[in-house]
1. Looking at structures I, II, which one was mean count of other Cβ atoms within 10 Å over residues 140-147 calculated from, given that it came out as 15.2?
2. If we compute relative contact order in percent (Cα under 8 Å, 6 or more apart) for structures I, II, which one ends up with the highest value?
3. Thinking of I, II, which structure, once helix-only ellipticity at 222 nm (-39500 (n - 2.57) for each DSSP H run of 4 or more, over all residues; to 500) is computed, gives back -14500?
4. Where is percent of Cα pairs over 43 Å apart largest, in which of I, II?
5. Quick check for you: by FRET efficiency 1/(1 + (r/R0)^6) of positions 68 and 268 (r between Cβ atoms, R0 = 35 Å, to 0.05), which of I, II is greatest?
6. On distance in nm of label points 7 Å out along Cα→Cβ at positions 340 and 364, which of the structures labelled I, II is highest?
7. Looking at distance in nm of label points 7 Å out along Cα→Cβ at positions 196 and 292, point out which structure of I, II has the largest value.
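Just so it is clear, none of the values below were taken in a lab; they were calculated from the coordinates. It should be emphasised that the depicted structure is a prediction, and the values quoted were computed from it without experimental measurement. Cβ atoms are built from the backbone, for glycine too; each structure is taken alone.
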Structure I
């Protein structure tokens with residue numbers, strides 16, 4: 001692999017850059033060591049940007065931990081440099097409470113990564129987004145670099161698995177299993193219904209080419225769900241893939257720091273909330289009917305022809321969302337069937353799919369996620385090498401993971 005150097009500093013340019021926001025993270029050492037181990041399987045340079053962040057209203061304990069983290073990173077730079085890793089700490093502490101948060105931290109790191117790669121003539125290389133409480137598989141670096149080198153993908157969603165063995169106690173294990181089942185049920189259910197762009201949108205398990213990141217205006221600064229909204233822009237481009245050959249292991253720890261995500265879900269369950277509920281399998285028929293029609297539509301198709309085939313609940317939802325206006329706008333701004341369809345698909349993104357299942361017209365009774373998952377993944381259960389035990393939810397999740405990892409690579413290309 002040809003070595004290229006930064007014209008200003010003379011340092012070797014990275015093949016990829018990993019960006020990690022860090023806020024009050026006592027386990028960052030585990031994250032960095034797993035990356036170090038993964039990097040030893042390759043012979044090229046990488047860069048790891050760690051954005052240590054807090055606000056001027058953060059508790060003293062958080063500010064103390066962040067100060068220690070910055071010092072730790074400075075001490076580790078030489079060790080990582082000896083292994084071909086440019087470890088770059090960014091001090092983003094003491095910001096105003098309004099401006100701070102994970103969105104700004106992730107954006108700061110990814111903006112810097114995009115600048116480094118584009119100015120170095122490597123805008124086609126990936127920026128990899130990770131969290132400071134994750135670890136990665138030994139082949140993580142190698143597989144990400146190889147995938148972007150061998151495939152013309154804009155971005156990828158990376159396979160993830162919450163470590164069940166690290167969850168403390170039976171209740172914590174149950175909470176994390178249920179949370180991951182909710183995530184997989186939503187995405188895999190949409191895929192089976194024929195929804196073309198169903199992907200996991202996890203900030204710690206995604207990568208995007210620097211050129212695409214810049215073209216789409218970069219990361220947003222939301223203080224939660226920044227990854228979800230960012231990836232809606234990228235997926236809508238129509239050249240998005242999933243990468244199942246490497247794995248991210250997000251922490252299963254409880255946390256109330258963010259309004260969404262693993263930590264929040266585990267905390268709620270441990271505090272006594274019921275098993276999370278999801279839309280029943282039959283609800284996916286509404287999505288399937290709509291996208292079966294959209295898959296066969298052209299610019300000559302009448303919008304009323306599409307909506308006439310939908311269920312009453314979907315009709316109501318599309319009317320509330322002014323679907324006829326969206327349809328006309330797509331006609332006015334495209335000249336081919338492909339671009340027309342792409343524009344309509346981009347409108348009915350994962351955000352609107354979620355909104356549909358929560359809409360007023362949607363009156364189907366929701367089911368505990370474990371029960372719904374048993375229905376959706378019945379074929380996986382029945383084809384498993386060992387019989388599935390009904391009350392062993394861990395076994396169910398493990399079988400789903402195995403099928404996902406070994407299954408056909410999913411991509412949205414239009």
Structure II
């Protein structure tokens with residue numbers, strides 16, 4: 001962090017602490033400074049004395065050094081942050097221990113800039129661990145208070161890459177894939193060579209979600225080359241899997257099968273048991289596309305078995321795929337039987353609730369209950385629309401549109417075709 005200009009004034013921290021502790025301004029400044037003086041401190045127009053900061057820290061119930069030493073960089077902490085950063089990037093497995101030591105040694109980080117760098121890394125750590133709600137909480141309720149697009153360029157250069165990463169992931173989970181791409185692309189320009197594979201993989205995902213399979217394949221294959229060259233076997237399996245899915249989506253089934261089987265073989269060699277279940281799942285979809293129903297079901301059941309043994313979180317995805325295949329082949333009783341295995345206790349704000357609703361709707365359509373089918377399909381489609389989950393919205397809108405066309409309800413079909421076109425437009429940032 002040499003040569004860094006301190007761009008963040010202590011008033012930001014004081015304001016943040018006051019709001020975090022639900023304190024009104026008067027209860028903080030009374031007896032210490034005047035109202036106008038305190039306003040000038042919080043807005044950064046006035047630099048308070050050390051004595052004033054000491055009194056304010058007592059009022060805010062934080063150690064005095066937390067406010068008085070806000071410009072001083074700690075060299076020991078700097079080394080800890082560097083170790084934490086590298087452990088996250090390289091996935092060395094020791095990030096948990098480093099974080100534990102960091103929190104024990106530094107319950108408060110005096111330097112504002114070092115605390116911001118720590119929060120960036122902590123957010124990245126949570127995203128990598130799959131603790132998305134924790135990561136989003138820090139990003140929305142802490143980091144955004146101190147950093148925005150107007151001052152992010154003043155961060156230490158080595159923290160720009162993880163900052164762009166967490167913003168890219170954040171917008172990805174918000175289903176804003178174009179903005180996500182923009183941040184990953186920014187990261188690509190400044191990232192170290194040893195994480196280029198990860199950056200390219202993430203860029204591939206944003207292209208995929210926007211329906212640009214051609215560019216998604218280019219970046220996914222680039223990521224795969226990096227991972228294989230660097231012997232990052234787990235990540236290479238992820239790339240094989242993604243490439244297989246991309247080819248499956250554009251119905252190049254032979255290529256899809258080739259990449260998925262190569263990935264499965266690597267996962268077996270490296271004993272990556274959890275990853276094997278993903279390959280079995282997607283090979284099941286490939287076999288279904290080839291018209292091999294029995295082999296398709298066998299692969300999906302193998303995936304299901306693996307996921308149950310490892311307590312995988314995405315087990316419902318495979319069950320849903322099996323049910324959809326049963327429905328596609330009019331195996332209604334098998335679909336009903338399998339649907340009972342799914343946990344039905346989802347609230348109506350949960351995406352899975354609406355996936356189940358659609359499966360029930362499809363079963364009822366085959367049973368001749370048209371009114372139930374339409375009502376539940378429309379409710380589910382509206383949920384995906386309002387939630388901005390555009391790929392699922394398009395998929396299920398097409399299903400309803402096909403139904404209306406098959407029953408010669410062309411006006412309704414045309415209406416939903418227009419809605420699908422609008423959804424494609426939103427996915428691509430306004431471009432049709």
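1. Structure II accounts for this read-out.
2. I
3. Clearly, the read-out refers to I.
4. Largest value of percent of Cα pairs over 43 Å apart: II.
5. Max of FRET efficiency 1/(1 + (r/R0)^6) of positions 68 and 268 (r between Cβ atoms, R0 = 35 Å, to 0.05): I.
6. When distance in nm of label points 7 Å out along Cα→Cβ at positions 340 and 364 is calculated for I, II, structure I comes out on top.
7. The structure with the largest value is II.
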